[in-house]
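We did not get these values from a lab; they are worked out from the coordinates using the rules stated. If you're wondering where the values come from, they're calculated on a predicted model, not measured in any experiment. Cβ atoms are built from the backbone, for glycine too; each structure is taken alone.
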Structure 1
Amino acid sequence: MGHIAALEHVLRSNVQKLEKILRLCKTEDAPANIQERIRIFKMKAIYPFKKETQQELRRIISDLQGTMSLSCSALQLYVRHSI
């Protein structure tokens, strides 16, 4: 069962990374003036398209897919041995 806990940790860690990226794309604060609104709008519009952001998203999603695949395989083995 230690392997399952490790897989769960990896999944949670990657989901937290995705949530962090999502928070960077959103803003909660109301801008004080029009210049600040424009700056925030630009940041929100540009951030998801930065090369580094896209590469990080691809890596995180790839890690999640690999972990989910491994989790499914482990579950199948567990079910087979339990039957």
Structure 2
Amino acid sequence: MPVYRFRSFEEARRALWRYEPDEAYYRMLSDLFELGNRLAQSAKPAGIFRFHSISEKNAEEAIAVTSHTVQYQSRSSKDS
């Protein structure tokens, strides 16, 4: 990926836009969204959770972090 040098913020802002996107641009955009979806996966259902105590909440969070780490490691080993 090339490194560009800009003399002003306006010049840099104009360089962000692709006025004539090609097939490679759309492929890169698709890969970017696919990566975002893979990174944002969550097994925890959406909503508000109530706990009886802080320790119960911390225990639930520890379980979630551990399971997320295991899932991430298993996906990483499949990709390599």
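helix-only ellipticity at 222 nm (-39500 (n - 2.57) for each DSSP H run of 4 or more, over all residues; to 500) computed as -29000: which structure among 1, 2?
1
When you work out distance in nm of label points 7 Å out along Cα→Cβ at positions 17 and 49 for each of the structures 1, 2, which one comes out largest? Could you put the intermediate results ahead of the total?
Values: 1: 2.4; 2: 4.5.
Greatest value across 1, 2: structure 2.
Of structures 1, 2, which gives 1.79 when Cα Rg over 2.2 N^0.38 Å is computed from the coordinates? Don't skip to the answer; put the middle values down first.
Working: 1: 1.61; 2: 1.79.
Answer for the origin of the read-out: 2.
Comparing distance in nm of label points 7 Å out along Cα→Cβ at positions 25 and 41 across 1, 2, which structure shows the greatest value? Each step should come with its number before you reach the end.
Values: 1: 2.0; 2: 3.1.
Largest value of distance in nm of label points 7 Å out along Cα→Cβ at positions 25 and 41: 2.
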